[in-house]
Structure I
Amino acid sequence: MKVLKTAAAMAVSVVLLAGCNDETNNYYPIDPEPSTTDVRIGVYNLSFDRFNYEDLVAELKLTPAEQQVLMDKWFDESLTEEEKSVAEKIIQIKNVAAIIQTERPAVLMMAEFNNDGTGEDLAGIQAFRLNYLTVPQNALGATSDEVKLLEPIQFAYVENFSTNTGLLSDHDLNRDGKIALPDDAWGFGFYHGQYAFSLISQYPIDTANIRTFQNFKWKDMPGETNPVITNCDDDKNPIPEGMACGDEWYTEEAWAEKPMSSKNHVDAPIIIPTEGGDKVIHLLLSHPTPPIFDTLTENNKLLNRAEIKFWDDYISGNGSYIYDDAGNKGGIKDDASFVILGDLNADPESGDGYLDTIKDLMHSTHVNQLATHGVYAPMSLGGPECLSNGECREQNWGTKYPDVITSTSGLRLDHVIPSSDLNVTDSGVFWPASFEDGRLLMNDERVGQYGGGGKSVSSDHRLVWINVEL
């Protein structure tokens, strides 16, 4: 963690940046490319899942000076109800930015960072960089009376990605007799772009060689079949009229078109300069559907399994069936280095999903097992405390490895899985316990409607990272 020495630095930063939010100016001064051979790679589900993309952009475009006006009113309790709603969103964003500034990843996948659906509109991600990440945040939390300023962090390269969430299909996917969002989208979402993900990097992203798999069909994955009705005697979830126990859920037409990826699967190579020449690492990005909310079928559970199994096949030489959105076939090359990043919504020891699927991936000979279930498995002190004090979900209190959980569900859902050739030297989950600095970045009962935790303060997920020595 890099900390600025004086509180005056924050006021100076606010003055300097107050007039810099000009949409016509696409130049953002950045630090030179990092020269270190120690590269920190992370994933963070930011929980920026607003009611629409425009609301998020508006919050992110508030200048540091405008943010400060709201924060001053928050501290002296003079906010109107309308201002309070905006101020609490600003607190969340500032805390998320502080967490990123504290852990200082050189490369970060940001899940649940809404976009326009296509990923072409960069207004949100650029405003986040300019108005939050390049402004010193308080390491103790935006709502702390004490101030310990962090050094700003800059990312020269960004990529947004299109998503299936909120992309309305032409089919009645939930069998309720109508076609409407969110349930009849290819991926659950109230609008196209909700729950999308993006990538920020201090190293060049090889955009020409990015592969996306948004349109890969679920039916084209070996062993996958149309989900069938298995919950056959449930008064709360009656079988739709005209259907019966054991029937295939999707119509033949819908199953033929159903994408495997609930959002997108992306292979984004980054180029890291080293003394021995450029090193390419493929970042394999996804955010599978959670294996819950099923009613009559095991639809979500089956899809989560497929979305994770896809990467296992992609890296292991079993991916000859795979095709990308450009029509190119096959998985990653045998000698390629990679890091699988994502809120995979899967814990290898607990939870509602198919545990063997995520466990097989984490125990694959193609990945560095020291970083998945060995000495470099990311962990924290805050996770076990969250379980012991009842802040995390009670039903997961007995989880086998409480120190590696990554969300307030009490499960290990967020993963950074490097290839076996990468030398991992350190790792972590940002989750300060009550006796560590940064507690207010996670919990403040004065903020929001969720008892001062989770998404109201920062996120219900934690930033997870590894250090790779090249």
Structure II
Amino acid sequence: MDTPPPASTNVPEYAVSEIAGAIRRTLEGAFGRVRVRGEITECKRYPSGHIYLSLKDENAKLESVIWRTSVSRLSVQPENGVEVIATGKLTTYADRSKYQLVIDRLEFAGEGALLARIEMLRKKLLAEGLFEEGRKRPLPRLPLVVGVVTSEAGAVIQDIRTTILRRFPRRLILWPVPVQGQGAAEKIAAAIEGFGRLPIGGPIPRPDVLIVARGGGSLEDLMAFNEEVVVRAAALSPIPLISAVGHETDTTLIDFASDRRAPTPTAAAELAVPARADLLADLAQREARLRGAVVRQLRAAETLLLRLERRLPDVPARVLDLRRRLDEAGESLPGALTGFIANRRAALAPLVVPHPRAGIEARRHAIALLEGRKAAAFARIVQRSRGARPLQAFSAAPVEALLRQKRERLEGLAARLEAGSYQSVLARGFALVRDAEGQTLTRAADIGAGAKLSIAFADGAVGATADGPAAKAPRAKPRPPAQESLL
């Protein structure tokens, strides 16, 4: 059976690619280049360099893309949650039957969006601790070199140069950078980092303090100093940094990260270097205070010395008095020494030195008493023990041995004492000769004719009168050293 031919119709027939192309041409022709305002969401950067995102408001969402070739030319980097105005053209993506906005320019949607973005970045950096007061460093008292990061064409650098020359001339190094527009933030951050990388003592001197400045402007004009890259470079700068961006009422994020904030570039220069006149006046004041303090101390010391001088005695008179007393003491010293010796001799003359035999006899008598007490003690012990146990149980051997040991020691000491006594020497036939004053005489030459002598023998002393020196006797055979000493 044959198939009936299809019914004729006036609706044209398209292929899928044809209808997709027709829609694309219609969409691009009807809208062309458009500006769309919305909040960025679903922003994602791919390894290829393209950025895919969506723009949304309270009722709709528009998918968008930024090709890699356009990313580097953007003045605003896309971030989620930021309201922007995107400029580009509408087109379709035929593979998925979607339309999208191809963006080639981004700008913030009014001042509110800028402030919201700045606040988001401020909270982020605040949480990281970049704005803590503990990170702030003091500025140098008198820097040798001042570095400036600003535009070379403008009144800012002239104001800074004029102020420094007026206050205290210092060497000034300018790193020129654009202060607004595309790429300004990256160049400002690079200048701050470049100053910090300069070697100390290198061909280009490293600044002691940095000034980052620009004149006033709108919020959009100052956005380069609100970028994260600039704020981080200021916080990590190894050189103390002064920020002076805009007018006194303008506040940027770099002000929070810098070590000091100045309301104007001129004020920044005044913070960087002191006024020479003020320093000279301060030095003069300090000099006057030091001179006054030294004068007061000298006067106080002079007064104290005068008081001490009044309390001091008359030194020359005191020395003369002491010298007179010394002379008197020197004159009386020989007589005093003779009198002292005579007094000591008179005090020693009555003393009688007992003979060692008396001590030996006393010790022997004590030993005899101990022997008697020993016999009595044994007798008492025998009486008490009679009938209890035999007498043989009590032995006197230990006591007798102790007594024998003590006796032997006593006899040895007595023998040594007897040998060292001068009386034992007299007992051997020697005699001790003294003069009338009791002084021992050892030489015949010391005895004059008619001198009264006292000759002591072993059994007593006799008086004698010297007739005079006798003739020299023949040399006798030398005696032992001990006998010579006794003679």
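Derivation of every value follows stated rules applied to the coordinates shown; laboratory data play no part. Source: prediction; values computed, not measured. Cβ atoms are built from the backbone, for glycine too; each structure is taken alone.
Which of the displayed structures (I, II) returns the greatest value of mean count of other Cβ atoms within 10 Å over residues 74-81 on calculation? Write out the running numbers ahead of the final one.
Values: I: 11.2; II: 15.8.
Comparing I, II by mean count of other Cβ atoms within 10 Å over residues 74-81, the maximum is at II.
I, II: which one has FRET efficiency 1/(1 + (r/R0)^6) of positions 122 and 298 (r between Cβ atoms, R0 = 35 Å, to 0.05), as calculated, at 0.40? Label of the source structure: I.
When P(r) over Cα pairs in 10 Å bins from 0, in percent, for residues 210-409 alone is computed for each of I, II, the one that comes out at 6, 12, 8, 6, 6, 6, 6, 6, 7, 7, 9, 11, 7, 1 is II.
Name the one structure among I, II that relative contact order in percent (Cα under 8 Å, 6 or more apart) of 8 was derived from. Display every interim value, and only then the final one.
Working: I: 17; II: 8.
So the calculation was done on II.
I have 0.45 for FRET efficiency 1/(1 + (r/R0)^6) of positions 146 and 194 (r between Cβ atoms, R0 = 35 Å, to 0.05), calculated from one of the structures I, II. Which structure is it? Checking each candidate, the match is I.
Can you say which of I, II returns -6500 when helix-only ellipticity at 222 nm (-39500 (n - 2.57) for each DSSP H run of 4 or more, over all residues; to 500) is computed?
Numbers: I: -6500; II: -15000.
Value -6500 for helix-only ellipticity at 222 nm (-39500 (n - 2.57) for each DSSP H run of 4 or more, over all residues; to 500) corresponds to I out of I, II.
I have 14.2 for mean count of other Cβ atoms within 10 Å over residues 218-225, calculated from one of the structures I, II. Which structure is it? Computed on structure I. Among candidates I, II, the computation of percent of Cα pairs over 39 Å apart that gave 68 used structure II.
Compute distance in nm of label points 7 Å out along Cα→Cβ at positions 50 and 378 for each of I, II and report the one that scores greatest. Write out the running numbers ahead of the final one.
Working: I: 2.5; II: 13.8.
Structure II comes out on top.
With mean count of other Cβ atoms within 10 Å over residues 58-65 coming out at 13.1, pick the structure among I, II it was computed from. Corresponding structure: II.
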